[in-house]
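*Asks:* Given below, in the form of structure tokens, are the structures.
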Structure I
Amino acid sequence: MLVLRFAEAWIVEFYADGTVAAYNGYASGGTKEDAYYVIPSHIIKNLISYIDTNGIPHELGDGAISTSTFHK
């Protein structure tokens, strides 16, 4: 339902069933790079609603569209 990317390889994915997968692609060798959680599904809907209301769409160099709540 929602993917948050904090850097090229720091990603948090939220699924409709409340499952959350977090990835740290920068983790050093011998360090766990992923973690999984379960949260109430209404939290995901609240996050999406917040981003829809406050987010600013951006077109990336490859044509993909992203949204952020960072302001200039």
Structure II
Amino acid sequence: MAKDHVEQLELTVNQLIEKHERMKREKESIEKKLQQKESEWHHLKGQLRQYERERIELRDKLDRILGHFASLDLRE
């Protein structure tokens, strides 16, 4: 009967080791995905800043163009 308990204990320990290894691999996979998402986020944040700068530049140019038209005497 003691042999059965030892075998059951060994089986339980082996199952726990397998579960631990599986969880370790899952954790590594999730960490890798997180790093990829953080990298993507930084890239998109940089793009957003670039688009905001371009929008400001375009608005300034349009304001100057409209200012030129406003200064012209276009009345007939």
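Read the figures in this text as sums done on the coordinates, not as results from a lab. Computed from a predicted model, the values in this text were never measured in an experiment. Cβ atoms are built from the backbone, for glycine too; each structure is taken alone.
*Asks:* Identify the structure, out of I, II, from whose coordinates helix-only ellipticity at 222 nm (-39500 (n - 2.57) for each DSSP H run of 4 or more, over all residues; to 500) was calculated to give -35000.
*Replies:* Considering all the candidates, the number was obtained from II.
*Asks:* Going by distance in nm of label points 7 Å out along Cα→Cβ at positions 15 and 47, which of structures I, II comes out largest? Write out the running numbers ahead of the final one.
*Replies:* Working: I: 1.4; II: 4.8.
Going through I, II one by one, distance in nm of label points 7 Å out along Cα→Cβ at positions 15 and 47 peaks for structure II.
*Asks:* For which of the structures I, II does the calculation of distance in nm of label points 7 Å out along Cα→Cβ at positions 39 and 63 return 4.0?
*Replies:* Details: I: 3.2; II: 4.0.
Answer for the origin of the read-out: II.
*Asks:* So semi-axes √(5λ) of the Cα gyration tensor in Å, computed for just one structure, reads 23, 19, 9; which one of I, II is that? Write out the running numbers ahead of the final one.
*Replies:* Numbers: I: 23, 19, 9; II: 73, 8, 4.
This value belongs to structure I.
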